[in-house]
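As structure tokens, here come the structures.
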Structure 1
Amino acid sequence: MANNTVLVVDDAATVRLYHGSILRQAGYGVQEAVNGYEGLEAALADRFALLVVDVNMPVLDGYSLVEAVRRQGPNQDTPIMMVSTESSSSDAARGYAVGANLYLTKPVAAQQLALMASMLVGSVQVQA
């Protein structure tokens with residue numbers, strides 16, 4: 001893994017602030033993007049430890065962003081967590097089909113977000 005920075009892509013400033021704060025407290029660097037297109041530009045330019053992606057965004061939605069990241073660039077194998085208000089099983093199935101590693105429904109509890117990020121990045125040590 002090239003770095004410890006998470007790319008948070010969400011059109012809602014409050015959600016970016018919330019997720020960013022939790023991830024920073026968990027020890028990650030955070031870069032933000034306000035829509036899927038900005039997120040794609042960032043994902044094509046730099047390597048990230050994790051992408052946290054909203055589904056419903058202007059310009060380019062989360063599904064299209066994840067699909068594009070999986071096709072090209074330095075984050076093809078980077079873990080991707082989709083976080084959305086869309087809660088049906090078909091929404092989650094679509095997220096997994098385009099390449100997400102995890103699909104969570106908003107609001108996500110702070111502890112859950114930090115734990116899932118650590119699990120996806122591979123920095124959780126399980127004690128027997």
Structure 2
Amino acid sequence: MNNSQIDRLIYDGNQMLQRALEEVNRPAEDVACLAVCQGTKLSMDNFLKGFLLKNNIDPESLNTIRDRYEKCLILDPELKAINIYTLDCIDEDKCGMSEYCLSVEKVSECIAIAENLRNKIVMA
């Protein structure tokens with residue numbers, strides 16, 4: 001286990017999530033929803049990768065956020081309480097960003113999922 005790599009993934013994930021939160025808290029007409037969407041997605045991916053590394057699993061051997069999440073579920077079944085399947089971007093070949101992630105309401109839901117994931121994986 002490489003603690004510095006895990007720490008870096010968690011740090012970067014927190015930074016990305018913080019920027020997404022700052023963006024979504026702007027007046028609705030000024031929010032760059034795609035930036036929030038991408039930042040949130042990348043933050044979740046970093047949290048999952050960090051959790052996998054902490055458990056001696058190479059996250060790069062898994063191709064998508066869905067794959068990493070499902071491996072994390074095996075390690076910690078309590079993660080089922082955080083349903084990332086409602087996200088439209090967890091598969092590399094199925095990303096509905098242009099259709100679904102252009103509203104503040106939608107990306108706010110994604111942020112809530114990312115915060116729950118962080119709290120469960122990182123803060124626990």
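None of the figures in this text is laboratory data; all of them are computed from the coordinates on show. Keep in mind the model is a prediction, meaning the values are calculated, not measured. Cβ atoms are built from the backbone, for glycine too; each structure is taken alone.
Output the label of whichever structure in 1, 2 has the greatest value of relative contact order in percent (Cα under 8 Å, 6 or more apart). Walk me through the numbers on the way to the answer.
Values: 1: 23; 2: 31.
Of structures 1, 2, the maximum of relative contact order in percent (Cα under 8 Å, 6 or more apart) occurs in 2.
When mean projected area of the Cα convex hull in nm² is calculated for each of the structures 1, 2, which structure yields the highest value?
1
Suppose you compute distance in nm of label points 7 Å out along Cα→Cβ at positions 26 and 58 for every structure in 1, 2: which one lands on 2.9?
It was calculated from structure 1.
Supply the structure label, taken from 1, 2, corresponding to distance in nm of label points 7 Å out along Cα→Cβ at positions 18 and 106 with the calculated value 2.8. Numbers along the way, then the final one.
Values: 1: 0.7; 2: 2.8.
Only structure 2 yields this read-out.
To which of 1, 2 does the computed value -13000 (helix-only ellipticity at 222 nm (-39500 (n - 2.57) for each DSSP H run of 4 or more, over all residues; to 500)) belong? Write out the running numbers ahead of the final one.
Values: 1: -13000; 2: -20500.
Label of the source structure: 1.
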